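Since every read-out is calculated from the coordinates, none of them should be taken as a lab result. Please read all numbers here as calculations on a predicted model, not as lab measurements. Cβ atoms are built from the backbone, for glycine too; each structure is taken alone.
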Structure P
Amino acid sequence: MKYLKNIKYSIVALTGVMLISCDAEEFLNPLPDTAIAADGFFQSDDDVLAGIIGVYDAIQGVNENTESNNSDFNRGVQFEYLLTEHRSDNTRSATLEGSRADFHRYVTDANNIQSEDYYQSMYEIVFRANSILSYVDAADAANIAKYTAEAKFLRAYAYFNLIRLYGSDNDAIGGVPLVTAVAESDEDELLFTRATKSVVYEQIVADLQEAVAKLDNSYKARASKAAAQGLLAKVYLSQPTPNYSGAKDLCEDIIAGGSFSLQDNFSDIFYNEMNSEVMFVIRYEFANPNESQGFSSEFTSFNNQGRQDGLNIVNPNLVAAFNANGGTRTSASYVALGDDADLIDPITALPIPQIAEVAKFLPDGTDLSNTDAPTYGTNARLAGNDWIVLRYADVLLMHVEAIMAGTGFANTSAALSSFNAVRNRAGLANDVDGVITQDELLLERRVELAFENQRFFDLLRFGVADAVLEAHSADTDVDDISVYPSYNARALLLPIPSREINLSKGLLNQNPGY
């Protein structure tokens, strides 16, 4: 974490929305002198609300194509696919060059720029939320409870990402630093003391429980009761001792509420934005340098429109999974821009493309009708595609997982109803034998949620990450770039960034193997 002596908040009106922006050199500050700046800023309900919107701004992050420096910028969730999809069996980088290629090769080190930025970005969310909580009494009395719940939802969201990516299961090493109040000094030991994984999860659960109790369902692009329920269900399934019954109850409450439904057309989830399936989304605006995102252009691997050589390229084994179980999701999830006759799926006898790119977040104006010369609109680097954090299909599949309760199978009518609803939307028949196995659920989640940064966490949660990724690494027959010789169990945990360890003056310890 980068701790500086003061915060400079500027309130900027952009497209009619009040946002908080931070100087790039001080995007991560717990303070010490912030109390003076914050006292001067948080004077009214409008100020507190602007501060809350500023937390979402931290999640949204800065478009790399607007500010191209590789370091010292809060990219928010815009690098998240590197830390998740690229570290699963779903996707990879087009080349072996550069720090982005480290993720799919499992050679990420403590100096990796993208990992460092993500770590700092999540703590930026935490510290902005903590600032709101410290000064929420400046709001109108009628709004204090819901503003408090909203800030805690956002803090829980950030800590959930941090603990799963950087937190060790070994209590002697610790999870991640747990900071729940504005720091009085940049030398406060709590800023660099790793709380145990269980303690961090306790805080996440407490924050989300308050959000469930105090929020309503007024928003999709801000925290809501349903979003808090869905996120808490995933937390219950992910924590060291899963709370399956708690997750089941939360999912069933969302389902019974009737506020959300599956889109008939799978593609509409991503291109008919703010639809009935979306539960929590981070919004972007096309062609606006301050409100757009850059990841969509990086996924254009065939005729690349981004800054890199092509990222999030679909792995052949995921193509094979779509061939077997994708249904109508397949064409809406990835696009094949060239088949190789030598690459044939042994199960379906269908060709596996050498070049396959993500279709869920194609930049505005994309036209792939000419596969020899596809186009990606007039301004692909300033894309407006929203980022979906949570959607209803995910809740339905978590419902099945909660009913399964670690047994490896589920056969209740409730589980089958949720499972088949997702399959039927994809044009697939009901489960054949009436018993959903863990492997079937993992496959369904893989093809339903591909490229939505869920696969890596699913493998961890189901306890199969080591086996699946070792097998994936050993698959050397497809093409040389898919060889991941460096994979080992250490790679399931990212290193704490070196900068944070150096700033801690020895207080913050490193994860094993780095």
Structure Q
Amino acid sequence: MRPIRLLSGFFTVGVWTMVSRLLGFVRDIMIAALMGSGPAAQAFLVAFALPNMFRRFFAEGAFNTAFVPLFSKKLEADEDAERFAQDAFAGLASLLIIFTFFATLAMPWLVLAMASGFANDARFDLAVDYGRICFAYILFISLAALMSGVLNAAGRFAAAAAAPVLLNLILVGALFGAQATYGEMEIPEPIYGRVLSIAVPIAGIAQLALVWIAAARAGFSLRPRLPRMTPDLKRLAIIALPAMLAGGVVQINLLVGRNVASWFDGAIAWLSYADRLYQLPLGVVGIAIGVVLLPELSRRLRADDGLGGRFALSRAAEVAMALTIPAAAALITIPVPLISVLFERGEFTSDDTAATALALSVYALGLPAFVLQKVYQPLYFAREDTRTPFRFALVAMVVNAVLAVGLGLLIGFLGAAIATTVAAWVMVWQLSRGRRQMGSVATFDNQFRSRLWRVCAASALMAVVLWGSVLVIGPVLGVPGWRYAALAILVALGLGSYFLFGRAFGAFKLSDFRGALRR
């Protein structure tokens, strides 16, 4: 098995994820401008969330947390990993075909479970219609995620990380295509929703094709065939079941949040657009860390390399915090300029900007927690322990549900965002406590501990610079011809000040990263 270059893998996944998220911004900017926060926009966002919710069970969530460690260890030991992957592919495909069929029939109940506030509302019929079209996406994206797990375990990250780019390219292309088809005519918002819904499964097919070809070139030729139950597949199912239950707990958290939001007109759109912004650093950093760290820790454990495992964990956490803490500080400091420049146009008003910015600030407070979960969880999954994270997730679920409903009654839709953030920190606290019994391999080294406070100090000073800059540049942010240039200057000032303060405090050294990339 070829060695995994840890930070090189982070960089590859992070860059492609950044490209995907930026295209996602283009997509959401177009949706906001063309559909605003109206009924069709909310209906599509709920419909699109349904297959993405369930993919956490069958794809990169539950299934892959069980599959990747087993597959990685088989690669390390040269134990016919390809046959194991083929069995897993056939079993997952069969399960998904059956599930997709029944979920499509049950779409009205799924929509109500996701957004009970849509009942007896125009949004309900639209969401059911869009959901039945979108839902086939889960079949293709889940199989693509399994193929991505195969590639990641083999140390090949580029194709798997690039696949999500296709989704946003196809959705943006669909919106432009709709505008070109109708010409000068005004397009009803529900038409945009239907066009986007049709584009979603097409994008899933494209993503699956990309990673399928990449896996074949890497020497893993997986083909459709009837499933068979083998001892390895039984072990996979036993390990995956608690992870699926944990994934179910996470999705219940999302369901509670969306249900609370669905009772407030426009709130689903506000939370979705805020989610898009904080998901940028989470995706670029957190997902990249999780994707690369899980196979690396699994391989280190198989080789009984405790020092290598501790190094991998510490460097992953160091990179994660060096990128995430300043991102969180920036999102908390300048949410209104970000939202207004990116989304406020067409059907998206200044009131929408204010509500979305408020939600973004709350989500940003939990951003380090969301990323730390991606750092801590591989410690458990690499040991094939999915039960412990499941127990922790249950506690976080109760915290989230109580806060979301209770605060929703008191302060409205923002209660859902507050509950999500608090539950994330509760989950991190539990994961951190649980890792203590794993020994030194699960502890951070002195370099990480020394640099963490320096990162925090540099981020705080950067936030002060941003706050002062908004006072000066703020009026220009509202001028149509200059708003993008003003935001670019603001972002550049934030990045530049963090880099200068970080270097001055010793929060990071470029030589460390160059050495780690060669390692």
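Here is how the numbers come out for the structure above:
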| read-out | value |
| --- | --- |
| Structure from which 17 was derived, relative contact order in percent (Cα under 8 Å, 6 or more apart), options P, Q | P |
| At a computed -28000 (helix-only ellipticity at 222 nm (-39500 (n - 2.57) for each DSSP H run of 4 or more, over all residues; to 500)), which of P, Q | Q |
| Ranking P, Q by distance in nm of label points 7 Å out along Cα→Cβ at positions 82 and 506, the structure that comes out highest | Q |
| Answer label among P, Q for the case where distance in nm of label points 7 Å out along Cα→Cβ at positions 242 and 378, calculated from the coordinates, equals 5.0 | P |
| Which of P, Q leads on FRET efficiency 1/(1 + (r/R0)^6) of positions 50 and 322 (r between Cβ atoms, R0 = 41 Å, to 0.05), largest value | Q |
| Origin of the derived value 34, 20, 20 (semi-axes √(5λ) of the Cα gyration tensor in Å, for residues 210-441 alone; candidates P, Q) | Q |
